[in-house]
Structure I
Amino acid sequence: MNIQKLMKQAQQMQAGMAAAQEELAQKTVEASVGGGKVTVVATCAGDVRSIHIDKSVVDPEDVEFLQDLVLKGVQEAITKGRDISAAEMKKLTGGMGLPF
C-alpha cells in the first residue's frame with residue numbers, strides 16, 4: 001500500500017466534494033403541491049429561493065389550508081434537494097459512507 005498515493009487520492013476526493021457542494025448550493029429544485037397551486041424553489045443545500053402561491057388558494061377563512069400547502073411544498077423541495085445532494089456525494093465517495 002502506497003501511503004502517498006492514498007493521500008493524493010484522498011485530497012482529490014476532498015477537492016471534488018468541495019466543488020460538488022459548491023455546485024449543489026447553486027443548483028435548484030422545484031416542488032409543486034396542491035395541484036400546482038403552491039410552488040417552491042430551493043437549492044440542493046436546503047435554502048428556499050422562492051415561493052409562488054396561486055391566488056385561488058388564498059382564502060382568509062381557511063388560512064390553515066394555505067399554511068399546510070406552503071409547509072408541504074417547502075418540505076418536498078428540501079427533500080428533493082437533499083436526495084440530489086446525497087446521490088452526487090455517493091458518486092464521489094463511491095458509497096464509502098463518508099460524511100459530507
Structure II
Amino acid sequence: MPEITRDEVAHLATLARIDLSDAELDHLAPQLSVILDSVASITGVAGDDVPPTSHALPLTNVFREDVVVPGLTAEEALAGAPEVEEQRFSVPRILGEEA
C-alpha cells in the first residue's frame with residue numbers, strides 16, 4: 001500500500017476539523033501509513049471461503065417474552081421522594097443561578 005502523505009493527513013485533519021501543527025503532521029503521516037499497512041495485511045488472511053463474522057464462535061441472542069406489567073402509580077413513585085411539587089419530583093435549581 002502506498003504511504004500516506006503529509007498533505008493527505010492535513011486534508012483528513014481539515015475534514016475532521018482537527019488543528020494539527022506541522023510537527024504533528026510530520027509525526028502522524030508515517031504512523032497512519034503503518035496502521036493502513038497493518039489493516040491491509042489482515043484483509044489478505046481470510047480466504048474467499050471464510051464468511052465474515054462478528055465473533056469467533058456462533059452466538060445466539062436470548063430473548064424473553066415482552067409482557068406488559070402494571071407500573072407504579074404517581075403516588076407510589078413519589079412516596080420516597082424528599083420533596084414533591086404538583087405530582088413531580090422537586091429538585092434544587094442549578095441552572096440560571098448566579099454564583
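The value 0.9 for distance in nm of label points 7 Å out along Cα→Cβ at positions 42 and 74 was derived from one model only; which of I, II is it?
It must be structure I, since only it matches.
Who wins on FRET efficiency 1/(1 + (r/R0)^6) of positions 58 and 90 (r between Cβ atoms, R0 = 35 Å, to 0.05) among I, II, i.e. which is largest?
Largest value of FRET efficiency 1/(1 + (r/R0)^6) of positions 58 and 90 (r between Cβ atoms, R0 = 35 Å, to 0.05): I.
For which of I, II does FRET efficiency 1/(1 + (r/R0)^6) of positions 50 and 82 (r between Cβ atoms, R0 = 30 Å, to 0.05), calculated from the coordinates, equal 0.00?
Traced to structure II.
Out of I, II, which has the highest value for relative contact order in percent (Cα under 8 Å, 6 or more apart)?
Biggest value here belongs to I.
If helix-only ellipticity at 222 nm (-39500 (n - 2.57) for each DSSP H run of 4 or more, over all residues; to 500) comes out at -11500 when worked out from the coordinates, which of I, II was used? Before the final figure, lay out the partial values.
On the way: I: -19500; II: -11500.
Computed on structure II.
If you work out Rg/Rh (Cα atoms, Kirkwood Rh) for I, II, which one comes out largest? Working shown, then result.
Values: I: 1.23; II: 1.33.
Top value of Rg/Rh (Cα atoms, Kirkwood Rh) goes to structure II.
Values in this text are rule-based calculations from the coordinates and carry no lab data. Because the structure is a prediction, the values reported are computed rather than measured. Cβ atoms are built from the backbone, for glycine too; each structure is taken alone.
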